[in-house]
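A.B. asks: Next up: the structures, one after another.
Nothing in this text is a laboratory measurement; each read-out follows from the coordinates by a stated rule. Predicted model, so just to flag it, every value in this text is computed and none were measured. Cβ atoms are built from the backbone, for glycine too; each structure is taken alone.
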Structure I
Amino acid sequence: MKSPIIEAISICKSYKLGNMEMPVLRGIDLTIFKGEIVALMGPSGSGKSTLLGILGGLDLPTTGKILLDGIDITRLPESKLAEIRGKKIGFVFQAYNLVSTLTALENVMLPSFFVKGQKKDPEELLELVGLSHRKSNKPNELSGGEQQRVAIARALINSPKILFCDEPTGNLDTKTETKILNIFKKLRTEFDTTIFLVTHSKDVAKTADRVIYIRDGRLERETNAEKIKN
């Protein structure tokens, strides 16, 4: 059995609204294993994106802890946490967040300037996502699906161990969604990349090894992706 890469232990998250505490996550316990694809599903407002942000070190829980490769990232100073995010974690969001003045190749290369350590070849990454012929194009010259594939390549430049994806195909048509999902499968096969997906799409969830359901800030149940009904 593969070893854990992420362990969430008793994670709670709440926000203050005036004098009131608004709970978003209520005691989350979750383990993600190396090389695994996990999909998180649930209704809007259930805490999906909040949990993703905490697992990826973008936000801190109110209580509880997150272990990344055995390191409690909730207790690290921001400078050290940023270093770990840069080296071990990649993010792909529904909004592509590409720099409009840079070419596809330059966008892929951008994170590599801020982090020391092992880097992947940016041109090989564009080839991996099927966009080597578009490396000199700027975002406004690319379709939505092409921009998302550039964003995926960019997320991989620093050789992350885990990729967090928040609705990565939410703006895409079915054909393009299939291309993105095939890329995720390829990443797991070729690089043993761990992938954690937040999605509303059953088709996206079906590509995962496990599907976890969240409701009202609590993990409700878990199922094998093969059991998802159309």
Structure II
Amino acid sequence: MREIPQLSVVVPVHNEEDNVAPLVGEILSALRGKLDFEIVYVDDTSKDATLQRLRQLQASTPELRVIRHLTNAGQSTAVRNGVKAARAPWIATLDGDGQNDPADIPALLAKRDAAAAEVKLFAGWRVNRQDSGSKRWASKWANAIRSRMLRDATPDTGCGIKLFERAAFLDLPYFDHMHRYLPALMQRAGWQTVSVPVNHRHRTSGVSKYTNLGRAVVGIKDLLGVTWLIQRSRRTAIEDVQP
């Protein structure tokens, strides 16, 4: 029986055939010899050779596990299914396009080890974004509006690299695009969150799955929904009653 790893790295992908092998290699370089870990790739019905290349990598990478969606379900569902399949108590997520740097994961782990137990999410903060000017501008305004409405004290919720406790994540309300609101949702649940500066890189292969307009349209609906969830939230401490 395999031992339970200390960390599960969850990577959702859709049509990222040329980014799979380089990213897996970087994850191995960042974590091998530092802790026991697994890599959980979630293929969201890719139409290219993504799944084939993942299967090839499994032959030489014992840490790699692969699950696949039978129908296209989007990034949030891929992340959630990866977390549900993961065996470790803590999860690190990475976008599958290679723009997140796996070398930042040890720094997130170090922040966790030095933090209070109430901190359940360490969110990457892209301080030097390498996206196009239009995408940076759209993200800047989206973050400003979100921060003003949700008061989540988080400068960048769109960064794919995050570290969080598996149990706390699975206790959150699930909805499509929830991965963009994890700090607010964690805070709603009574936990603390921390933003950590991380590296950000140019996409070297493949194309983005989102457009600025598409993000804006769904973002407005999601923001209103998360605001409603926060307003309707009720929390209380509990204690065991002894006979």
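A.B. asks: Consider the structures I, II: one of them gives 27 for relative contact order in percent (Cα under 8 Å, 6 or more apart) as calculated from the coordinates. Say which. Please report the intermediate quantities before stating the final value.
C.D. replies: Working: I: 27; II: 23.
The correct label is I.
A.B. asks: Out of I, II, which structure matches 26, 22, 15 when semi-axes √(5λ) of the Cα gyration tensor in Å, for residues 29-148 alone is calculated?
C.D. replies: Working: I: 29, 18, 14; II: 26, 22, 15.
Of the options listed, only II reproduces it.
A.B. asks: Where does the value -0.47, -0.80, -1.40 come from, among I, II, when log10 I(q)/I(0) by the Debye sum over Cα atoms at q = 0.10, 0.13, 0.17 Å⁻¹ is the thing being computed? Show your work: numbers first, answer last.
C.D. replies: On the way: I: -0.45, -0.77, -1.28; II: -0.47, -0.80, -1.40.
Clearly, the read-out refers to II.
A.B. asks: Of structures I, II, which gives -11500 when helix-only ellipticity at 222 nm (-39500 (n - 2.57) for each DSSP H run of 4 or more, over all residues; to 500) is computed from the coordinates? Please list the in-between numbers first.
C.D. replies: Working: I: -8500; II: -11500.
Only one of I, II returns -11500 for helix-only ellipticity at 222 nm (-39500 (n - 2.57) for each DSSP H run of 4 or more, over all residues; to 500), namely II.
A.B. asks: Quick check: 1.8 is what I get for distance in nm of label points 7 Å out along Cα→Cβ at positions 61 and 85, calculated from one of I, II. Which structure matches?
C.D. replies: Working: I: 1.8; II: 1.3.
Going label by label, the one that fits is I.
A.B. asks: Computing volume of the Cα convex hull per residue in Å³, for residues 37-100 alone for each of I, II, which one ends up highest? Mind showing how you got there, number by number?
C.D. replies: Values: I: 133; II: 97.
When volume of the Cα convex hull per residue in Å³, for residues 37-100 alone is calculated for I, II, structure I comes out on top.
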